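Here, each number is a calculation from the coordinates, and none is a lab measurement. On a predicted model such as this, the values are computed, not experimentally measured, just so you know. Cβ atoms are built from the backbone, for glycine too; each structure is taken alone.
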Structure 1
Amino acid sequence: MLLILSAALLPLGLVAILATLHSAQQKDDQRRAETVARLEIKAQRLNAAFSRSVLTLRTASAAIAAAPSVPDVCGKTLAQLEQDPVEARYALYAGSPLPRCQSRGFVPLASVAPARGPGVRAEIVPGGGALRLFVYGGGGALQGVAEYPASALSVLSYIPGTSRNFDLALSQPGRVMKLREAYQGGAFVRTVRRSEPVAGGQLTLSLALGARPIGAVDLLMILLPVLMWLAAAAIGWLILNSYLLRPLAKLQRAVSTYRPGDRDIGIPPLATPAREIGELGGAFDTVVRTVARHEAELEAAVDRQTRLVREVHHRVKNNLQVVASLLNLHARGSPNEQVSAAYASIQRRVDALAVVHRNHYAELEENRGVALKPLISELAANLRGTAPQSAAGMAIRLDLESYYATQDVAVSVAFLITELVEYAMLCGAASVAIALGGESGASTATLSVETDTLKGDVTCDPALTERFERIVTGLSRQLRTTLARDTDEGRYSLAIAVVEKAERR
């Protein structure tokens, strides 16, 4: 959210920063223009002084050449030359190889090379202490020399009222005259360098100074939009966090801690002027109360349904036990042995179905299905109890693991075991072994029944065998599995679907 607010306010900050930078750029351009103008003025001053000296030297040289016998003509001429505002020393040759007149302190030149024609030659003396102007007349004869010390040219080039923080130098190939060395840089100062030709291009006047540094006011003007942007984002974040995000976070925590079955969501007081958040909290509270009411109604309905199902199973189990008891009474009271055996056979099947309902009733509360281990154990006990006199000594061995199955699977398993055990009883088997096992986590378990009568070399009543095989084949189809028979071991085995495997205790 802070990033969104910052991004929304960023264009305003950028506009303000660009405007400030544009203003600073304009000031910098103005400073550069002022620098160029100052340099041009300095060059004009030097050129004007040089032009005035050249004209004066030509005039003075002509005067000396015209009146060489006039008394004190040199003194008067030099006095007029030295009245120039720019401090300088002069030497007048008037076409002579040696100076006819010279200022005090002027060091004569050992030799001066003639020129090809009239003109002016500017030369910086070795070491850069002075500048000499050689003025040539017609035929290239030397008329005069003007020598300007560096200090005089420095004073001439300075513009009163301007900053003294700059470097100024006259240069020509191989020689430099320093007129001023006062430039000092600093933080946020950018050096500006410009040059201008002087003395007809024989010299170059170079200027170096700093652009106006960024002051406290300029820096504040640049940083103020950034500070305003940051302050606006921070204030927006604080307001948004206080009046929107924190109430929403409280509401979110209350909603996340809600668990099915809670009667109240427990929304804390929301100190926010946003009416929508308060209404949202009220809507959550209303929904929770509605859900809690519906859950209570569903729990009551489920409880009624559970009691009804338990009652149905209980009544079915009781009715089946009544039927089994009636069949047992008829079997005992029948004078015909075959009729009695038929009653007993029907009783075993009814009793198997009753065992399934009883075990389903026992596991109904946890809704895990029918426990196969107690079901098969109880069924085996009932089968031993209802065995005919001929099979009274037959043993039933059990090797069972704890599994749960649906009621449909349990019914088919009970009928299948009843058929197999009864077939073994009627065919005179000495024992029956029932096993149930499999891998943990698998969706199927292996049920196997082993007895001597299932071996290939054992013969039994053909009608009984045919009926038996037809019934067990039909039951295996109900279980949607394949019944495997091992005639060598006398074993039937098949895979049955299970819900889960019970934990060992």
Structure 2
Amino acid sequence: MGLTDLAAGLRAAGVTIYSTGGTRSHLENSGIEVEDVANYTGFPEMLDGRVKTLHPRIFAGILARRDREDHLETIAEHDIEPFDLVVVNLYPFAATASRAGVSREECIEQIDIGGPSLVRAAAKNQNDVAIATSPEQYSEIIEQLQSIGGTTAELRKQLAAEAFDHTASYDRAIADYLQGETVSGEFPQTMHVTLRRKTQLRYGENPHQRAALYSDRNDRSANLVSARQISGKELSYNNLLDLDAALEIVRGFANPAASVIKHNNPCGAATATTLVEAVTSAMAGDPLSAFGSVIGINRTVDLATAEFLCEPGLFIEAIVAPDFEASAVGLLTTRPRWKENVRLMQVGRLDSDPSKLARRFISGGMLVQDADCMSSSSLQWKTVTETPVDKELWDDISFGWEMVRHVKSNAIVLAKDTSLVGVGAGQMSRVDSVEIAIDKAGERCEGSILASDAFFPFPDSIEAAAKAGVVAIIQPGGSRRDNEVIAACDQFEIPMVFTGRRHFKH
């Protein structure tokens, strides 16, 4: 229901409508009778519309309490109408400020003064006045007006709460904009996170935990919260966490890429010249763990990829991708087990930048850091061993270094042919992660490269890697025993690259 529909419903119920400027003209052009606020107040609009409703005849009519005889006598003495409903659409400050190339002057002119004042006045007097700040509220207001001749106290209370939330978000957007002009390259002095509940989830990480999904309206990147679900049953809390991790991995690759996530860690990932090759290689990374996984893809899912995913023996919980070809959707949604279970999530183009800040709540507050959104430039990398890196290994080394930042620390990945072949994640010692990755890779360890998210404190990991057939290592360096680790690599003729940057993920 739009504003014209609301106004028509109000007039049909015999309500007198007062309005200003463009809104009044719009309603009159739609054939709706409207009283001009300027005629009512006896004071013209001025200062290019900056002053329209800021008048005692307006605010006294909103703020007068109906249970106070002195209030009623005062407004009667001054011939002031008591208002029962206030409808306000604030100037679009946030939308204006987010436009490319918008000037500061344009933004400042979109700071509403009278609108928030009207909203706050009506919300304060919620015992007697209803306040509408969103078209989503219009239908219920009209329904109650038609059924009981007014609004219920319960609805007015609800509308008042939503109104103060609305003005708080509005003022927050203005404050953030102005603060952004004065604080450059620093974390802001205050940080307010405004989220709106999008849906209640079936449960959280476990069935005994309640959960809900909230959206950040300021995040305009491709993301799971704003994605369109094409098919499948409702997403779970864990699905959303894993899909977000899957999307974050493939977002960083220029070539067709796929990631396979299980319990928030990649158990498979690959890049290739075609999407179906990337998906096939990613699923082969750890086929056992891939059962019941979620998949992230950085290209439109085509028919060939859909046909591979529908092969017998594969079970996938969900897929997130920029888009899906109609033929792929047709295939994926007609297979019985896919139609009933597998969620297809369309997020749109991945070329928009993700958030540059990473936020994490802890008891009593929130941690904020720069997002670990890119690997260090290969121009800063240094081969520290006497054994040089073979030219054909650089693609795998770069792939491994990109992947290791997505694995929980202590993190070790083994990569071969720009595919993940082994992962060791979340262990308390680095050598344990190395041994797990080697065990996962099995025979594929032969000829692979190893990437570590932090330095090796001892050469024992190098010895295990050499025995398994690893042919190159990339790691940050920085240990007191770097010389021992480098010497171990030279002993086994394994080249080692230092990046000078670690990638812990806790």
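Upon calculation of P(r) over Cα pairs in 20 Å bins from 0, in percent from the atomic coordinates, which of the structures 1, 2 produces 19, 39, 27, 14, 2? Considering all the candidates, the number was obtained from 2.
Looking across 1, 2, the calculation of helix-only ellipticity at 222 nm (-39500 (n - 2.57) for each DSSP H run of 4 or more, over all residues; to 500) that yields -11000 traces back to 2. Comparing distance in nm of label points 7 Å out along Cα→Cβ at positions 84 and 276 across structures 1, 2, the highest figure is found for 1. Here the criterion is distance in nm of label points 7 Å out along Cα→Cβ at positions 228 and 420, and among 1, 2 the highest value is seen for 1.
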